[in-house]
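No lab work stands behind these numbers, since they all come straight from the coordinates. These numbers come from a predicted model, not from an experiment. Cβ atoms are built from the backbone, for glycine too; each structure is taken alone.
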Structure 1
Amino acid sequence: DSVPDEVSLLTAIALFLWSAGNEIIGVQSLQNGCMNRFKNALNSCDPWVQAKCYQLLLSVFQHSNRALSTPYIHSLAPIVVEKLKAVERNRPTSNTELLAVQEGIKVLETLVARGEEQNSKYFLIKSY
């Protein structure tokens, strides 16, 4: 009975999402299942799983296909923010916990930059 570990499963999901076409990534039940796997990993007690989850989420959030990235951002970004806000109350006590926080911050920085980029395009269009 070999059950794949959580990080391997998340990696497989991320690779699948990266290679799947719009007709697949838009299937609601599949999307919900994948998002739930990421949610579970973000809420994992294992900081290594959290760190790897942040790294894999970053690759999904940065994907050029908005049909893929946008639903994941809308669903999972609030959880990322909450996890990082919780660090104020529960400071990292190990290098692995610190790594997870650092990876979460990278995700947040990327989302902020992406939002600024989108807003600047919007303002550029509006100014014409």
Structure 2
Amino acid sequence: MIFYTGAESNTLREAVFGVMLLVSHADPGPVIQERYAGLQALKNLSPDLRNALHSSRVDLSGIAEAELEERVVEALRQSARILAAKSPADAATFPDAVEAICHQVAEADGQVGEAEQAVIGRIRAALAG
């Protein structure tokens, strides 16, 4: 079992749940379906990483959209560094798992809009470094 500090877990949560929020906000749709799709997509992450994500809640409410994207992108970059140091196997699969989460949230209403595609592209770029 991999141990993540509280700060590391919070960064991981901000990254993963933040991408769900960014995609959901890009083209508002059925919030419940999008949330459910995102939570179902967490299965793409390792059990250790899922445990870190579910250890507490992250509050991203009340943050302006532009600032939210900046915070999430930075959290993605920090998450990649955290995982590279603590779990190289998770670091290797994290970008694809996050992108899968994005796609599942975007597809929750049966279609992926241009705004959602644009957000997913920016997330993909952030994950690439």
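Structures 1, 2 were compared on mean count of other Cβ atoms within 10 Å over residues 50-57, and the highest value belongs to 1. Suppose distance in nm of label points 7 Å out along Cα→Cβ at positions 26 and 90 works out to 2.5; of 1, 2, which structure was it derived from? Matching structure: 2.
Out of 1, 2, choose the structure whose coordinates give helix-only ellipticity at 222 nm (-39500 (n - 2.57) for each DSSP H run of 4 or more, over all residues; to 500) equal to -26500 when calculated. Answer for the origin of the read-out: 1. Calculating relative contact order in percent (Cα under 8 Å, 6 or more apart) for structures 1, 2 picks out 2 as the one with the greatest value.
A value of 34, 24, 21 for Cα extents along the principal axes in Å, for residues 42-105 alone, calculated from one of 1, 2, originates in structure 2. The greatest value of distance in nm of label points 7 Å out along Cα→Cβ at positions 10 and 34 among structures 1, 2 is that of 2. Between structures 1, 2, the greatest calculated value of volume of the Cα convex hull per residue in Å³ is seen in 1.
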